[in-house]
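Asker: What follows is a group of structures, each given as structure tokens.
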Structure 1
Amino acid sequence: MKCPACGNEMERGYLYVRGLGGSLSWGTRKDTRFFSRRGLQQIDLSKTSVVSPAAQAVLEAGKCAACGTVYFKAFP
């Protein structure tokens, strides 16, 4: 797959997201405090995981060696 940022070929692999529920949070601000959930949207990665997550989600992903971009889909 081609990198969406620089166009170089991406290496295929897996992204490991560890922690109960295997989830990420997304927001539009960079100053949300660590323990705050205000303005954050939780992305449940268990639906995309290639294994049944207990304490981690394993996602198919690509990583660009040229620019460092990591690509994965949060929803199937």
Structure 2
Amino acid sequence: MTIYINADTQEYPRYEADVSLDPTAHWIAVADTACPSTANDEIAYQIEPILNNGEYIQQWQIRKLSEDERNTIKP
């Protein structure tokens, strides 16, 4: 699945449905990167992509799970 950024508004992440709803916007496909591995007490999530040599590249951030998340997401 391709993820897009609206280069006019910097709205991210956006998907095919968003492009269909506003085909005149300046949509740019974001290069996909692998989700990083995490420890049992961590989770990875997408953050704003970076622009590198004219290409937007997907970025990830890792954070510690809250106690509630630890109890429901990772046994």
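FYI, it's all coordinate maths here, none of it is from the lab. Every value quoted in this text rests on a predicted model; they were computed, and no experiment measured them.
Asker: Quick check: 0 is what I get for helix-only ellipticity at 222 nm (-39500 (n - 2.57) for each DSSP H run of 4 or more, over all residues; to 500), calculated from one of 1, 2. Which structure matches?
Answerer: Answer for the origin of the read-out: 1.
Asker: For which of 1, 2 does Rg/Rh (Cα atoms, Kirkwood Rh), calculated from the coordinates, equal 1.09?
Answerer: Value 1.09 for Rg/Rh (Cα atoms, Kirkwood Rh) corresponds to 2 out of 1, 2.
Asker: Now, a different point. Relative contact order in percent (Cα under 8 Å, 6 or more apart) was computed and gave 37; which structure, 1, 2, did it come from?
Answerer: Label of the originating structure: 1.
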